[in-house]
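**Student:** Quick heads-up: structures coming right below.
No value in this document is a laboratory result; all are computed from the given coordinates. Every value quoted in this text rests on a predicted model; they were computed, and no experiment measured them. Cβ atoms are built from the backbone, for glycine too; each structure is taken alone.
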Structure P
Amino acid sequence: MYKFSKGTIDDMKQRVWVANLRLKKEHLVYLTWGNASEINREAGLIVIKPSGIDYAVMAPEDMVLTDLEGNLLEEDSLLPSSDLATHVKIYQSFPRVGAIVHTHSSYAVMWAQAIRDIPPYGMTQAVAFGGAIPVTQPLSNEQIKKGVEKATGEMIVKTVENREKGYLTVPCCLAAEHGPFIWGTNTTQAIENAILLEEAAKTALFTEMLNPDVDVISDELLEKQYLRKHEKNGFSGLFFRGE
């Protein structure tokens, strides 16, 4: 039994529509690529961008409503983003995530295509993410045959769970040969994390170009800068700022 009203749905659709338009405004997506979604766990709802709709003509009512398994809930619904299964897997595995964005931002995609973590070379990334930004392994042929989107979600979850710092501290992961998925407690935080991720990817690339022998920031300085910014609220991660 779902606990929701038309007002709940309309509010979610409005927020997700605004979030998707901001991805375009921040130059994090191109053409009709990329997507943002939001979950309401109590109501049992996910709202996500529709597939293949131009950002310039997209409207709040075009946002797609599903249950927590990704099943469509409205008869006249447009098709959901092809990345829906990835979002669903992340939501199911990371219970404190409230919103997810997927971008094709150039610098983050470069690291994803190179299948490299983004190393923490300085204080910007130390403060924002508390460490390296992880990348998954490429999908196997078997995973591709079973379904790219679901497998991508599974690989993101596996990669993050296998790292020392979990999804609360580093609220993003690069899907190898694809691009970044980023999350937060709400759509605003998820997008801000996506902006910071792109800046981290850009500065890390140019740092290596300027000094190929550069070392990552020391563990001591990284920890100090991260805690200086985040320990006030007793939570880890930019993910939780403002709570």
Structure Q
Amino acid sequence: MNIVITGASRGIGFELAKALAKHKQNHLVVISRNLNKLKELAAECLRIYPDAKVTPYQFDLNQFDFYPFIVQRLETIIPKCDILVHNAGKLVNKPFNQFQLSDFDDTFNVNVKGPFFFTQAMLPIMNKGSHIVNIGSVGGIQGSVKFPGLAAYSSSKAALAIFSEVLAVELAEKEIKVNCLALGAVQTEMFAKAFPGAKALQNPAQIAHFIGDFCVNGHKYFNGKVIPVALSVP
């Protein structure tokens, strides 16, 4: 399968790529602004799995006008895409009354606008029967426990959840499935920024195995669903 993962230079994205690279039939394109980290990821995958196919691709997802060109480039690497994982995320932890317009825009650009328009650009190369997986947050689910400082982050993940539901309907005729995994606490840099001093029950490698299996098999059972994946609150 041909798989594209955004935000793959660290944390969950990094470990997810490693989990999916173990299957030699998979060809991964891993995207991030940090090319050095992507090269480290590719090298580590090859060290663990000598047959792994992992292609680093440096790109800033805030460069929306260049999305059509990146897809043209991706077509030369993987003619078609079977799994698209929107993992890149942005979190700003600030009291609501201290939020600047730039904080809001940065958060929504990465967490909502990016998945929206990158999916749009990728549609011409998405295979029939492919799976789009949006990495959301339990904090973006209505009725879940909310925390101060995360107004923009939680709101953006709520928007991503609704986008996932709507996109599944939009793409039904193309036989492309869309789901959102609303993750709980995972010990990442982003979690540490949101909850300084807190300890999560899961690490990125653990959750990555679940996400990897869901990417490959989840669309056989779910479509247009927002699925909480959490052991604790937060």
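**Student:** Comparing FRET efficiency 1/(1 + (r/R0)^6) of positions 144 and 176 (r between Cβ atoms, R0 = 25 Å, to 0.05) across structures P, Q, which is largest?
**Tutor:** Working: P: 1.00; Q: 0.35.
Between P, Q, the highest calculated value is found for P.
**Student:** Tell me which structure, out of P, Q, gives 47, 40, 35 once Cα extents along the principal axes in Å is calculated. All intermediate terms of the calculation are to be shown ahead of the outcome.
**Tutor:** On the way: P: 57, 42, 34; Q: 47, 40, 35.
Among P, Q, the structure yielding 47, 40, 35 for Cα extents along the principal axes in Å is Q.
**Student:** While we're looking at this one, here's another question. Ranked on distance in nm of label points 7 Å out along Cα→Cβ at positions 16 and 136, which label among P, Q comes first with the largest value? The partial results should precede the final answer.
**Tutor:** Numbers: P: 2.0; Q: 1.4.
Of structures P, Q, the maximum of distance in nm of label points 7 Å out along Cα→Cβ at positions 16 and 136 occurs in P.
**Student:** While we're here: Give the label, chosen from P, Q, of the structure having the highest value of mean count of other Cβ atoms within 10 Å over residues 64-71. If you can, show how the numbers build up before the last one.
**Tutor:** Details: P: 17.0; Q: 14.2.
When mean count of other Cβ atoms within 10 Å over residues 64-71 is computed for each of P, Q, structure P gives the biggest number.
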